[in-house]
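Coordinate-derived values only; no laboratory data. Everything numeric in this text was worked out from a predicted model, so none of it was measured. Cβ atoms are built from the backbone, for glycine too; each structure is taken alone.
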Structure I
Amino acid sequence: MKTRGFEVITEEMRKTDCEKIELPRRNDLGSCGYDIKSPIAVTIQPNQQSLIWTDIKAYMLIDEVLEANTRSGNGTKKGIILSNIIGWVDSTYYNNVDNDGNIGLCLKNTGDKSFFINIGDKIAQVKFSKYLITDDDNPINNERIGGFGSSDLK
């Protein structure tokens, strides 16, 4: 039984032409975050943002979430942030029918210089976390409805 990890999304749902998608890895034994590398080259101008589809999906236990943050060096030295500040990937996002769970990261350049991303550059860090629910938890749906940026009702 698989507990948590990363996979490349199905070929028909891929958003990039990158031939080799690298699955996230930790830098060392003490690293809590897994580095995500860009599958595309892109330039983000000051005060602009760019949505980067990673062509990676994450599987995890139902009471876990994948949290995404910008790399600290990019944030502090270059002014690069996630446009939504922190990204949450729900366990039910995996294999969704809209995009197979493709993780998208929208990076925003708050700096005053162009920010260049090459294929293979580390653009974000993600970590798996447990979360808690209330005693009287009563979700609206038992299954996910929607893909990226949506878990709305139909």
Structure II
Amino acid sequence: MKKFGFSLADFNDVPEIINIYHSLIGAPGCAWNLDYPNKENAESDIKNKSLYILKDEDKIIAVASAGPIDDELAGLQWEPQNPCELSRIGVISTMQKQGIGAIILHNVIAAVKERGFDGIIMLVSKTNLQALRLYDKTGFKICGETFMFGIDFYCYQMKF
């Protein structure tokens, strides 16, 4: 099996990460647009040591943010007492449906456990069927629903 490099992103990675974000706009179920996610999101995630990348040799093929929860999610009901929020996870289109999403997700889970979080929470667009399948297969559970940012979401969580 091929070995990929998993690490925290740094500021030199931002242009490539933004290209990945923008390349996924318009994909089935993708709730992203040209305003979100953006350079500021990526830079903030890097400052918080919360932006992870998966590389195939020198090319970033997947990205995911996992760090402190945003205020919008703090008001929802979650089982974990000290969770991180998973967001902005994406795999370049040429590498989709090859298990890359599961690889970065498993690596992120291990990394956030090491950082002392007791679980992961996230919102997933109800129309993002590919993401829903990935999270269901990985052991995340639906714990609610919400409407935010003009989108219907499932609330997903995993407690460690």
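When mean count of other Cβ atoms within 10 Å over residues 59-66 is calculated for each of structures I, II, structure II comes out greatest. Comparing distance in nm of label points 7 Å out along Cα→Cβ at positions 107 and 131 across structures I, II, the highest figure is found for I.
Structures I, II were shown, and mean count of other Cβ atoms within 10 Å over residues 35-42 at 15.1 was computed from II. If relative contact order in percent (Cα under 8 Å, 6 or more apart) computes to 30, which of I, II did it come from? Only one of I, II returns 30 for relative contact order in percent (Cα under 8 Å, 6 or more apart), namely I. When helix-only ellipticity at 222 nm (-39500 (n - 2.57) for each DSSP H run of 4 or more, over all residues; to 500) is computed for each of I, II, the one that comes out at -9000 is II. The greatest value of percent of Cα pairs over 21 Å apart among structures I, II is that of I.
So percent of Cα pairs over 18 Å apart, for residues 51-138 alone, computed for just one structure, reads 45; which one of I, II is that? Going through each structure in turn, the value belongs to II.
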